[in-house]
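Listed after this line are the structures, all set down as structure tokens.
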Structure P
Amino acid sequence: MYEFISGNIIELTPANLIIENGGVGYFVNISLNTYSLLSGKTSSVVFMHQVVREDAHMLFGFADKTERELFRQLITVSGIGANTARVMLSSLSPDEIRKAILTGNIEVLKGVKGIGLKSAQRIIVDLRDKLGKTTEKEEIFAASDNTFREESLSALIMLGFPKNSVEKVINQLLATGDTGSVEDLIKKALKKL
């Protein structure tokens with residue numbers, strides 16, 4: 001299985017690209033989303049997914065790992081093949097697909113060519129929990145001040161302040177990004193509570 005191919009973009013169309021690495025040109029199927037991200041570039045790293053069938057070996061390429069991960073999740077759904085997943089990623093952005101799945105918006109998914117009512121329902125049922133867990137993890141690790149937040153929260157709650165108020169103030173302070181230490185964060189929060 002290929003992880004990525006780094007090389008010169010020889011040819012780029014909305015449906016595929018040819019990327020040269022080590023004297024070999026690789027024909028890679030891409031989505032419109034990847035096409036727009038790679039447009040104007042002469043070289044790039046393309047994250048790969050290989051599909052091996054009886055009659056063909058195909059490479060699907062993505063400009064970033066998050067789009068590839070969503071593609072891989074989509075093809076786990078019964079009835080959604082690699083080409084249908086690529087059409088979905090060409091019709092909607094990865095964020096739009098995630099949002100439609102998490103909110104159960106069948107109409108958005110049905111707007112994609114080749115996706116009917118049953119397929120849209122199956123995608124939502126199969127992927128809602130998986131995508132929900134992924135976004136929760138991303139949110140937890142996205143906050144670099146997570147330990148500051150937890151320590152400050154517990155200290156202020158022990159001082160007798162209501163949890164909801166404390167969380168709101170701490171989140172506002174962390175969003176500004178001007179906190180130096182846990183002590184600074186607590187002092188600033190005390191002024192606002």
Structure Q
Amino acid sequence: MRLYALCDQDMLDKHGLSIEEFVNKAQQYNAEIIQYRAKNADIALMKRKLIEIRQQYDGFLIVNDAYELVEFCDGVHVGQEDLQKIDANKHKAVKILRSVIGSDKILGISTHNEQEVLEANSMDLNYIGLGAYRDTATKSDISHVLGDKLDEIAKLSKHYVAAIGGVKMDDKFEHVTYHVIGSGLL
């Protein structure tokens with residue numbers, strides 16, 4: 001199993017944990033990627049937290065949504081709704097993002113079904129997040145849980161696939177590259 005650790009600021013705050021504690025735990029589990037997500041924070045706080053993570057962690061660091069902070073990390077992850085905010089045409093949105101962040105940075109998007117995975121195959125991405133695998137407390141808008149169908153859908157992707165949403169360390173997938181674990185690390 002390859003680990004992609006999701007460092008969610010709201011989750012850290014809820015559990016009274018510091019960035020340092022989370023990164024230490026991610027390193028104990030040999031996380032290859034850490035994504036920093038702060039849905040309720042301003043850009044200045046996110047920048048400080050990315051710098052703090054980078055001081056402690058030399059693996060791949062991804063920022064969620066805030067592509068304007070890409071200079072402080074290795075890439076960006078955006079959701080379907082966030083793509084729509086950039087441009088109504090998702091393909092064009094990815095092209096715009098790629099032009100902003102550059103070809104040397106990692107770009108990933110969330111996908112939730114077979115159609116979105118197939119659509120992503122024609123986009124200039126490094127990976128997709130696919131899910132939700134299970135219900136999760138960190139996302140309240142999950143309307144469809146893929147369960148065991150996740151692995152079957154994952155095999156349709158030409159990109160690396162990160163299983164998202166309620167994934168646990170002992171979950172087994174055949175066509176998934178990364179397990180995205182957030183609060184499950186704690």
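Readers should treat all values here as calculations from the given coordinates under stated rules, not as data from a laboratory. None of these values were measured; they are calculated from a predicted model. Cβ atoms are built from the backbone, for glycine too; each structure is taken alone.
Okay, here's what the table says:
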quantity	calculated
For 6.6 (mean projected area of the Cα convex hull in nm², for residues 35-130 alone, calculated) the corresponding structure among P, Q	P
Which of P, Q leads on FRET efficiency 1/(1 + (r/R0)^6) of positions 3 and 171 (r between Cβ atoms, R0 = 30 Å, to 0.05), largest value	Q
Among P, Q, which structure scores highest (criterion: Cα Rg over 2.2 N^0.38 Å, for residues 43-90 alone)	Q
Relative contact order in percent (Cα under 8 Å, 6 or more apart) from the coordinates reads 12; which among P, Q	P
Structure responsible for 10, 39, 39, 12, 0, with P(r) over Cα pairs in 10 Å bins from 0, in percent calculated and labels P, Q on offer	Q
If distance in nm of label points 7 Å out along Cα→Cβ at positions 51 and 115 is computed and equals 1.6, the structure in P, Q	P
Value -9500, calculated as helix-only ellipticity at 222 nm (-39500 (n - 2.57) for each DSSP H run of 4 or more, over all residues; to 500), assigned to which of P, Q	Q
